[in-house]
Every structure is written in C-alpha cells, then in structure tokens.
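Q: For reference, the structures are reproduced in the following blocks.
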Structure 1
Amino acid sequence: MATKTVVGGPSEVKKATPEVQKICDEVKPAAEKKTGKTFTVFTAVSYTAQIVAGTNYFIKVDVGGDFVHLRVHRALPHAGEKLQLHGIQTSKSQQDAIEYF
C-alpha cells in the first residue's frame, strides 16, 4: 500500500535508507560542532520527512548506545540542494519518538 506525504505535514516514521545515512554523514561535522562531542558511531536508524520549501528531515541517529535526533533541511534543487543542520536533540533513547523541533 503506497503512502503519501502531505505537503507541510510530516511523513510516517520510516526505517533509515542509504540516502538518509548519506545526509547524516554530510552533517556529522556540524552535529559534532554543535554538541562539542566527537561521534565514533553515527548511524541513522529511522526518520520522518516534512515537505516545505525543500525537505526537513527529522532523523534518529545511534551515536554508540545513545541517540540524537537531527533536524536537517535540504533546499529545493534550484537552490543547489544544500544540507543544513537546523537542530540537534541529545540524550535521546531508542524508544523516544521522532517529533518536530
């Protein structure tokens, strides 16, 4: 059964894909800078997406037994599809729901 993403609303939570892991890999240095930590493990677990003027990704990331939630914005293609880390929540658990922040 196909699911739809409503413009402006978040998608259902999905298992992380190789594309989402690539996004995490690209923003990892910014996440380390914002938290003042170095992450030896930075593995995307799950995510939800919100279509806006581009796409907001809310990603749950395993950082070695602890978890962080990332809010990453990808601009529209005509804007160069640059990724920006807009926020990070630390001290999350595997059970914590991914929510808008």
Structure 2
Amino acid sequence: MEWFMLVAAGLCEVAGVMGLNLWNERRNAASLTLLLAGFAASFLLLTLAMRSISMGTAYAIWTAIGTIGATLVGMIFYGESREPRRIFFLALVVGSAVGLRFIGEG
C-alpha cells in the first residue's frame, strides 16, 4: 500500500507542476487550484508512504516520478525537445528508480 501511495504522490507532483506551468501562462483560479491541490496531495501521500519506506528511497523515487512525468508532459503537450539523448537519460532515471525499488531497504 505504501508503494501505491508513493507512486500516487509522484503523479500528484506532476499535477502540481502542470498547475505551476499553467499559472505561469495564465493566472486563474483553475491553475492555482491544480498547483496547490497537486502539491498538497503529493506531500501528504509522500508523508504516508515514508511510514514504512526509508526516506532516501522514497524521496528518490518520488522525485524520479515527478521528473519523468513533468518531462513527458512537456514533450507531449508543450513541444519540448524529444532528442534521443534526452530520452536516454530519462531511461537512466527510470532504471535507477526501479533498481532502488528492487534492491530493498537493507
């Protein structure tokens, strides 16, 4: 259950970053709500996940999900670069997060 919460926390962080980007484009209630709700939910779920997942592992995976998610949103919706080297390094982040999950806490 904690791993589900950790993944959900990372996805909520992506929603918060999307809200931040929307807030920069047009300052309205919807973008501010997405920004605040996304980050608040993200921190709450991260806190709950860290009850049984070590801080270092939880933080690394949370930031990896946020980084990868925000980058993919940028590529898909905002025309950011899809250069192969960029995708390669994102794959390294994914590999690192998966590796942390499978090597365990000990």
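Q: With helix-only ellipticity at 222 nm (-39500 (n - 2.57) for each DSSP H run of 4 or more, over all residues; to 500) coming out at -29000, pick the structure among 1, 2 it was computed from. Present the calculation step by step, with values, prior to reporting the outcome.
A: Details: 1: -6000; 2: -29000.
Computing helix-only ellipticity at 222 nm (-39500 (n - 2.57) for each DSSP H run of 4 or more, over all residues; to 500) on every structure in 1, 2 gives -29000 only for 2.
Q: Of the structures labelled 1, 2, one was used to calculate relative contact order in percent (Cα under 8 Å, 6 or more apart), giving 31. Name it.
A: Numbers: 1: 23; 2: 31.
The correct label is 2.
Q: Still on this model: Volume of the Cα convex hull per residue in Å³ was computed and gave 91; which structure, 1, 2, did it come from?
A: Values: 1: 104; 2: 91.
That value comes from structure 2.
Just so you know, all these numbers are worked out from the coordinates, no wet-lab data involved. Every value quoted in this text rests on a predicted model; they were computed, and no experiment measured them.
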